[in-house]
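Quick heads-up: structures coming right below.
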Structure 1
Amino acid sequence: MSDRSHIEWTDATWNPVTGCTKVSPGCKHCYAERFAERFRGVPGHPYEQGFDIKLWPERLDQPKRWREPRRIFVNSMSDLFHPEVPEDYVKRVFDAMVEAPWHQYQVLTKRPERAAAMASKLDWSEQIWMGTSVENQDYTWRIDELRKIPAEVRFLSCEPLLGPLDLNLDDIHWVIVGGESGPGARPMAKTWVRGIRKQCRTMDVPFFFKQWGGVRKKATGRTLDGRTYDRFPRPLATA
């Protein structure tokens, strides 16, 4: 959890849940798991339990204490809609977001089917954005599940991008693309990125290019055809 994040498309991270389990190919080299497991068994460390699911109710009021408006990536170290996260606790996280409406919340899941099943029980205030990960064509079905959710902003995270994507961007308001980084990073072809950019242009959907990735992501950078792409679906609110 940090009130300042190095993730290019957000300002801060908030983790009222930590831990997760792998569910699709994009999870293979999970950065969050790699980080958390370094501390398994270290007494008193926040990741003493490694990457096992853990609820942190004492963190629920954190957004209220951040008075400056910011984009907040919710559960950068977990998945709020993991089956081991109780429904009542998911509701408490949503209540916390509603109670601090000056922020924009970026909720990202690889389990949009559970999010869709719970959607009618949650308060979808306009500041709560809902996204899903789509790493290759086999997982574009997640977009259909995302459309069932009445969030004002629905977005896709195509990271790590593992192949070309033919997307249906109806009712999708933002697309993030990025290559895998760190040990064992799988390569991303430029044609895949250009293909998604073209689809975003056709549908007038904001396109955000996060990184090329690789073992040393700083060396590969984040420019595409000589420019950076930092578009958001809406500007950040002001205090």
Structure 2
Amino acid sequence: MKILIIFLITASIAFSQTAAEWKKKGDALESSGKTKQALEAYEKALEKEPKDADILVKVAKQYGDLMPSLKGKEREKAGESSLEYSRKAVALAPNSSDPHLAVALSLGKNTEFMGNKEKIEASREMKAEAKKALELDPKSDYAHHMLGRWHQEMADIGGFARLAAKVIYGGVPKGSYEEALDHFDKARNLNGKRLIHQIEYGRTLAMMGRENDARREIKKGLAMPNKEADDAESKTRGRATLNDL
């Protein structure tokens, strides 16, 4: 009987919490690296405020942040959920930067599940969404980062692959290593605490053939402490690039 009473009291307290309180709890859990628990808290907030674009963005981010720890269908499902919630956020708040950025990020995370034609279409949308996010918030470091990644990946497509894609799919967008480097530089100047900006800046230098500069800049990023869900994955890419130099 005592256990039942405690359960009912706990359930009553949880039910009475407001969306703002659940969101605050989610923020604290996310800061502690507890992505799954943060997602649960944000989903509770969303139950209270289903048309809150900011909460939708938070939910989308947690699904994306869970992906490195998942495999197979679970990983793919998390990616689909991330994109679904970010698109809902854009529909509710089209003049807000973060929802557009969330779509760009989610598209980037979902490309591993796409065919070549879908990837080309997704890349165009990803660039458009990142540009819109930056237009709405010129101080968005991650919008610069996403544009940097876009240019980096498009510039890395070789001539033969580009020609083949033109024949089969009508062509792929052109990217520029110089543009990528500029966006990553702006991103790290806006937020120097995010190691992902630093590492991708160094990786772009490597792609440009500037090996000594690349080693120096990547090592700076690798020396920074992990603070975000995708930092470990970023460092893995950085180490792989160093090993190839």
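Compute relative contact order in percent (Cα under 8 Å, 6 or more apart) for each of 1, 2 and report the one that scores greatest.
1
With helix-only ellipticity at 222 nm (-39500 (n - 2.57) for each DSSP H run of 4 or more, over all residues; to 500) coming out at -6000, pick the structure among 1, 2 it was computed from.
Traced to structure 1.
Suppose mean count of other Cβ atoms within 10 Å over residues 38-45 works out to 10.5; of 1, 2, which structure was it derived from?
Structure of origin is 1.
Kindly point out which one of 1, 2 the value 18.2 was derived from, the read-out being Kirkwood radius over Cα pairs in Å.
Source structure for this number: 1.
Every read-out reported here was derived from the displayed coordinates using simple, explicitly stated rules and does not represent laboratory data. Since we're looking at a predicted model, the values are computed, not measured. Cβ atoms are built from the backbone, for glycine too; each structure is taken alone.
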